[in-house]
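J.: Following are the structures in question.
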Structure P
Amino acid sequence: MTSTSERRTVFLDAAVLAAPTTRSLILFGQLHQDARFTSRWSRKAEQEADSALERRADRRGERLGRTVPPVLVSMLRAAADWGTDVIAPEAPDVEAALEDTDDGDRHILASAAAAGSYLVVTANVADFGRADLGRLGISAVNPDLFLARVFTPAMYRFALESMARRRTLAPDTPEAIQASLTRAHPRLVEAMRQAYPDVVPALVGHHPPGARFSEGVAA
């Protein structure tokens, strides 16, 4: 069992927070005794995620012809036991010194540094500059690649079982969730295939997930 003090901090960007399945896999997975990481994010990242979720709910409501209330990250954080220090500080001085990271992601990298994170989990790896990452000793990695590397089968089953217990709509069993993960998390599904050997997910084409590792730092 890995104690909390032995776990390394990973930083979740707004896109990961706004992806309910990916977010759930990470947050439930870190509750397992095998987990070697703990997650943090900034209030600004949370606000960006909430805005994306609100827009998504509005679009769905327009299609359905009724109001669809969004499930916001800030609401979930208030209701769940995610720890007292999950919100990382802003770091404007660090942000101002960044050079080759996209402007819209500089606050993410700066807060990740302030939080002592060794890794930023992001679907937008290319937005994080190699020079900035190297100077801060932080790596950026796609969530599918991150999960495929850090999950054990026990963590994976625990995360899927936890997700299934909280769902009222399909997919609402661990096996069904496993089958649904192929498009967004093909490497995770392949790595964890033996966790549910009777489930044969449909294989789909996908682009290789990105990663930028600082020297001496890996997922």
Structure Q
Amino acid sequence: MARTTAQKAKKPRSEPRKRAKGPATRAGILALARNLFSVHGYHATGIADIFEASGLSKGAFYYHFHTKQALAMAILDEIPGAYERELIAPAAAMPSPGARLREMLRRAVALNRRGDWCNCQLLMTLAADLTDADGALHDRIAGMFSGMFDLWRDAVAAAQASGEVRADVSADVCAQWLVFTIMGFLLSKKLGGEHVPAEHVVEAALAFLGLAKGDGQKEMQG
């Protein structure tokens, strides 16, 4: 009877293992690894670090991801959707190309003030960490940075075409400048502080472009 009772007592402990194979566990692994990679980098974060931080068994982890690279790729798969929801779609709702560009810049800074947002920091950290030897993962990051440049270039070009942004500086130059500005903010944040708040830098960039506060909306209203 004692053995039967003990065996029955063990059954509830099997339930967490079932849950460890569910989508909530996979999402938890992705969120945890995203944070670890963004802070420590890809190579400095081992699978053992993820086991320890998550409390999962090796079996539970490998049920979802067979390799660390597969985990990193899955994290990167989620990033375009996050940018669409948090940055691109809200900016697209603005009334003019200039207003959309302004909204994108301000949101880029605001997103990186949020404790739950580390996608930009992750991309920058991985870009610094990975080399050609990392193969497909390196190429994926390079492609995402190329896409980021295209996003800003197209936003600037649209605002130039609408007459809201100065046209004497090429959209390519402006886009690279804006990307460097955001990366500089992230680097300062990672090092522990900013000499000048990023919001002030963004407002200076907007003034240079000809997008002082509210200009786009005023033109549309006029």
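J.: So if we calculate FRET efficiency 1/(1 + (r/R0)^6) of positions 67 and 211 (r between Cβ atoms, R0 = 41 Å, to 0.05) for every structure here (P, Q), which label has the highest result? Could you put the intermediate results ahead of the total?
T.: On the way: P: 0.55; Q: 0.35.
Structure P gives the largest value of FRET efficiency 1/(1 + (r/R0)^6) of positions 67 and 211 (r between Cβ atoms, R0 = 41 Å, to 0.05) among P, Q.
J.: Still on this structure, please answer the following. Using helix-only ellipticity at 222 nm (-39500 (n - 2.57) for each DSSP H run of 4 or more, over all residues; to 500) as the calculated read-out, with -13000 as its value, let me know the right label among P, Q.
T.: Value -13000 for helix-only ellipticity at 222 nm (-39500 (n - 2.57) for each DSSP H run of 4 or more, over all residues; to 500) corresponds to P out of P, Q.
J.: Given 16.2 as the derived value for mean count of other Cβ atoms within 10 Å over residues 59-66, which of the supplied structures P, Q does it correspond to? Walk me through the numbers on the way to the answer.
T.: Details: P: 10.0; Q: 16.2.
The structure behind it is Q.
J.: Still on this structure, I have one more. For which of the structures P, Q does the calculation of distance in nm of label points 7 Å out along Cα→Cβ at positions 139 and 163 return 4.6?
T.: Q
J.: A value of 86, 40, 31 was derived for Cα extents along the principal axes in Å; which structure in P, Q was it taken from?
T.: Values: P: 49, 42, 36; Q: 86, 40, 31.
So the calculation was done on Q.
J.: Of the structures labelled P, Q, one was used to calculate Rg/Rh (Cα atoms, Kirkwood Rh), for residues 131-170 alone, giving 1.27. Name it.
T.: Q
Quick note: the coordinates plus some simple rules give every number you see, no bench work behind them. Keep in mind that this is a model prediction, so the values were computed, not measured. Cβ atoms are built from the backbone, for glycine too; each structure is taken alone.
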